[in-house]
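Before anything else, here is the set of structures, which you'll find just below.
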Structure P
Amino acid sequence: MSRQTLGLRVAGTVFGIVAAGHLLRLATRAEVVIAGWEVPLGFNALGVLIAGGLCLWLWRLSRQ
């Protein structure tokens with residue numbers, strides 16, 4: 001396995017963990033407050049799409 005392939009897989013795994021964290025917040029409906037402002041769950045839905053998409057994209061690139 002080349003260093004580039006390894007780098008793509010590590011980055012893809014990190015994005016997958018981030019997407020899983022967003023999914024966990026959506027599933028548990030945990031409240032997140034930043035400076036007195038409650039962060040809406042919609043941000044986590046967007047986070048799942050972006051981080052999940054990047055995860056899949058990087059893993060596909062690593063297989064080529």
Structure Q
Amino acid sequence: MNLGTWEIILILAGLIILFGGKKIPELARDLGESLKEFKRTVSSIQDVAKQHTKKIKGLVNHEP
């Protein structure tokens with residue numbers, strides 16, 4: 001999905017009308033914090049999955 005310049009301008013104008021200029025920085029900050037927490041959680045889940053994969057491979061290969 002490619003957004004052109006006019007589409008982005010239209011979306012930003014709609015956000016300003018909907019939320020007001022003062023609220024947008026707060027919403028952007030909250031969105032950034034949410035994305036950071038989501039990435040941290042995904043990374044943690046991947047680490048746990050890798051640990052379990054190593055354990056399973058060790059059991060299959062009969063390694064202690």
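All of the numbers you see were taken from the coordinates with simple rules; none came from a lab. This one's a predicted model, so the numbers in the text were calculated from it and none came from an experiment. Cβ atoms are built from the backbone, for glycine too; each structure is taken alone.
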task: Supply the structure label, taken from P, Q, corresponding to distance in nm of label points 7 Å out along Cα→Cβ at positions 6 and 38 with the calculated value 3.0.
output: Q
task: Given a value of -29000 for helix-only ellipticity at 222 nm (-39500 (n - 2.57) for each DSSP H run of 4 or more, over all residues; to 500), point me to the structure among P, Q it was derived from.
output: Q
task: Kindly point out which one of P, Q the value 4.8 was derived from, the read-out being mean projected area of the Cα convex hull in nm².
output: P
task: Can you spot which of P, Q the value 1.9 was calculated from, given it is distance in nm of label points 7 Å out along Cα→Cβ at positions 30 and 54?
output: P
